[in-house]
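Pasting the structures here.
Every number here is computed from the coordinates shown, using simple stated rules; none is lab data. No experiment lies behind these values; they were computed from the predicted model shown. Cβ atoms are built from the backbone, for glycine too; each structure is taken alone.
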Structure I
Amino acid sequence: SETPPVYSRIALDIATKIARGEFSEGQRISGRSLTSIEYGVSPETVRRAFRLLSDMEILDVRQNSGAIVLSKANAAKYIKQFDNHLDLRTLKKQMKALVAERDKLNVRIMELTERITDMSERFFTSDPLRSFEFEIPANSPILGKTIADSMFWQNTGATIVALRRNGKIIPSPGPYAVFMPNDVIIVSGDFEVSDRVNQVLEPEAPQ
């Protein structure tokens with residue numbers, strides 16, 4: 001859960017009071033029963049809060065006689081640790097949301113890529129911009145190069161819509177994507193684009 005447990009929040013509240021000087025070192029504070037009434041929770045929840053503060057050497061919990069404040073400095077240290085953990089929880093929550101957003105976007109891009117490919121096949125003769133697929137030959141000069149380094153668009157006029165690699169679609173690869181053996185390049189372009197792409201992919205004939 002993203003929200004800290006109740007006993008942890010009670011421990012934080014008591015530590016905050018100690019750090020502020022509302023309870024001084026050596027002072028006895030209420031036992032579990034009175035503290036549970038104050039916070040509106042069960043004595044067991046207060047026991048866990050006291051145990052946490054005892055582990056942090058903030059309180060000395062004594063059987064049947066409440067608890068003694070041990071250290072204002074340790075209380076301040078606990079508050080700082082709690083805030084850091086809270087920040088970490090917040091960052092993890094934000095990361096989780098961004099990853100979910102990215103996954104949805106990738107699914108949408110793949111759906112659009114499939115639609116473009118499907119519609120291009122159905123309207124093959126009437127669409128001035130069509131999609132083509134090219135498997136990169138084993139000895140192609142572009143292997144190992146990034147899209148930017150190969151100057152693919154400048155040399156072909158074709159826009160790379162996606163790469164198919166090991167049976168998986170990589171939609172809208174960026175300029176730093178590297179061409180790998182057996183990649184299939186899916187491009188969009190005019191009727192003459194096929195010849196230009198093949199010229200870029202094919203190795204130069206030996207002299």
Structure II
Amino acid sequence: MAMKVLFKESVIVLLPESDEEKQALTGWHTAHLDHVLNVMPGGDRGHGAITLYNLGAKVDACREPINIVSDSANPIARLISNLAPTPFELDGQYYASVEAFWQGLKFDSDLERARLAKYDGVTALREGRRRAYGATIMYKGDEVVVGTWAHWHLMERACRAKFEQNALAQDALLATGERPLLHVVRRDSKTIPGVVMAAVWTRIRRELRMK
């Protein structure tokens with residue numbers, strides 16, 4: 001099989017000249033759709049030959065970032081999101097979502113926190129917006145300054161519990177491979193900025209991969 005090859009600027013075009021070539025090229029195209037190819041010398045294939053090596057899907061080979069938001073078109077991103085319905089337990093308390101844990105921290109009463117703990121992410125976010133943060137919160141007897149590392153560490157503990165206890169969420173996080181994770185929204189949080197949230201997911205992903 002020796003199909004026709006056309007060279008254009010930044011493009012190589014393969015033109016099948018028989019039904020056999022067309023069938024072979026169609027199959028190859030289907031298997032490698034939107035993949036990245038690396039051009040290398042052809043080695044023992046003869047003087048002037050080149051070899052194209054498949055580096056994998058473009059999103060992975062080019063490490064395209066994934067923006068983790070609850071309304072993403074990507075189902076993997078939605079499952080990683082704090083608003084996802086991914087139940088977990090932390091310090092003896094059940095939470096229906098990470099957002100339920102996070103918004104509950106705004107409330108001083110254990111009863112109020114337990115009420116929010118049962119909420120899905122969207123409902124928890126809506127309830128939390130009705131109450132502003134004070135300068136500090138209390139958690140398990142410790143006073144935590146809002147918007148500091150200690151506050152963010154609580155979020156990381158909740159996320160780690162989610163991904164360790166929920167198989168679907170863990171699979172989604174690991175499925176992102178080495179792609180950078182972002183958390184870019186219209187109005188960034190003042191208590192836990194997007195770069196901090198993205199770093200939390202990235203650390204947990206690395207830990208899970210090492211297990």
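A few remarks follow.
- Origin of the derived value -16500 (helix-only ellipticity at 222 nm (-39500 (n - 2.57) for each DSSP H run of 4 or more, over all residues; to 500); candidates I, II): I
- Among I, II, which structure scores highest (criterion: percent of Cα pairs over 32 Å apart): I
- Per distance in nm of label points 7 Å out along Cα→Cβ at positions 56 and 192, the highest-valued of structures I, II: I
- For 42 (percent of Cα pairs over 14 Å apart, for residues 96-143 alone, calculated) the corresponding structure among I, II: II
- Given 8.4 for mean count of other Cβ atoms within 10 Å over residues 8-15, calculated: source structure among I, II: II
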